[in-house]
Structure 1
Amino acid sequence: MDAILLCMKKQGIRFFSRIKFTNTNIIRFHTKNNFLGLLRSRIDKYDNVLIMAHGSNDSIITPTHDLNRKWEKYITESDADAFSNNFVFAISCLTANKFGGKCVEAGALCYLGYQVEISSLFSVKKLEKSYIPKRVVLHFDTIIKHIFIEELSKAYEEFLTSPISVEVLKERFAFLLEQRIAELPNLSPQEYFEKYQIQLSDQNIKQFISVVTVQVLSLLNDITPRLICIGDPNYISSTFITYAKNDGLASELITERLLNNPFYRLIENEEYKSFLLKKAKF
């Protein structure tokens, strides 16, 4: 198991469930009970945890059917101990403000999360000009969701299979996301159909896509700096060692590369550094 994923199938974020990890072994949960149960019952330490859910300052939240109360707390600060000795990456609004800090206080080695709301990134209708057809806006929302989960998967799998730090993961994801979105005005109608199964005319692309792309990139420029690391930004995943051994690299070579890795040298938790070294040697 390379990572543990909580991917909630809730209104506004159901598209997250389409994310695919084709090159790594990620166990997936859609509700908290078995997810938290596994985290608390593990014998092994130092897992990677990915959360894709709605969030608030102090908790992971879920929508309700109560007209008087839109949201309720789902995973709270009282659950923070479940993330002890793990790296947590939360694709959730606002949780880096308080919840992530509580996780680190409870023993998480690092928490990567957002300090701001990110939902507007997937709902361009809040940004678009009034003259842009609704159909084009809806198509663009679908495209952004495709790009987001594809580039997240790509960056996260690179993090799991190579010795890059959480800080590099953050930068790589931000770069890939911005690059893909910036390319949208240059795609042809055929490329839109091949990549996203969406019909757009040349006129749609020339008149509207460039305008909406600029707006989304501007929003992304505000959001990206607010994706922050709490805890140790030099954390690297131990899973890369397993992949190196599966590729036939000798333990001696893996150990040498680990000891020369600039992120490994800067890891603050000496117990985790010893764990990595032992895993590389044996």
Structure 2
Amino acid sequence: MLKQQVSVDLISDFLVLSEQLNISKAAKQLKLSQPALTRRLKNLEDALGVQLFVRQSRGLCLTVQGRTLKNEVAPAFERLESVFAKIHDLQHELKGSLTIGCFSEFASHVIAPALVQFAKQHPAVKFEIRSLSEQEIISGVADGSLYLGISSRVPANEGVRAYKLMAEQVCVVTSLGNPDLEKCAEPAFVGYRSTDRLLNQYLITQTKLSNATRPEVVFAVNSHAAMIEAVAELNLYAALPMHSVAAALARKTVRLASKKMMRNDVHVLISESDFTDKKTQSVLSFLRRFLQDKNKVS
């Protein structure tokens, strides 16, 4: 029967000393003074009623009782530390569901690959990506139905924060047989829905077309894939992010219609009320870091 209770710290000190077999080295590893470690060892020996070490010319040596204690306690102590670590991890583990609003093409080409990597590190976090319009994304973040939103527009809504996520390149593409945009007198465009913000911004900033002479969208669709198909089949022009059209350019189903590229800043939106949420903060930080590492942020 033990003479007195033995603390976990004393067992930890003993195991370190049983490996080092040197008071000075063990004290340094444990960040204790040598006298303090000697006292703690004496307390353990007194509690057990046995001598655990003997001094020799080259340091310490375990007694029979010391070797027995080490062999029996070390595996159990490792399991105990593993349990403590697991409990700590569970306390700090990211878990739960997180809903993100995003444009469909941006989600598939940019956001989804990033979240796959995040999920590998935090498997307890589940994602739902909703394909929404820009206004629906902004409204969803404002009313709390979305944890995060991806938008090209910085909203004026009170209670919504916007952080730059990346700068995407926007280009104009056309069919293989069409002339360059600058050489076409009356270019016909396919647009994203009825009002294509990227197209209008490109024409304003990258061409000399005035509001009066700017061509109208003659064909409107609701996906970048459909826009690319219309460009190829109907000999139209379209303004698209490079990440959406890269595969079609590689396949040579469409081509660049101009050397001029437009920069379009993409932002991640977050509700003020959710800003302190650890899960949301972690995803936000990961997305920005992931895209920066991929050289997608200017």
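Structures 1, 2 were compared on distance in nm of label points 7 Å out along Cα→Cβ at positions 6 and 134, and the highest value belongs to 2. Match the computed value 16 of relative contact order in percent (Cα under 8 Å, 6 or more apart) to one of the structures 1, 2, and report its label. Of the structures listed, the value fits 1. If Rg and Dmax of the Cα atoms in Å computes to 20.1, 63, which of 1, 2 did it come from? Source structure for this number: 1.
Readers should treat all values here as calculations from the given coordinates under stated rules, not as data from a laboratory. Because the structure is a prediction, the values reported are computed rather than measured. Cβ atoms are built from the backbone, for glycine too; each structure is taken alone.
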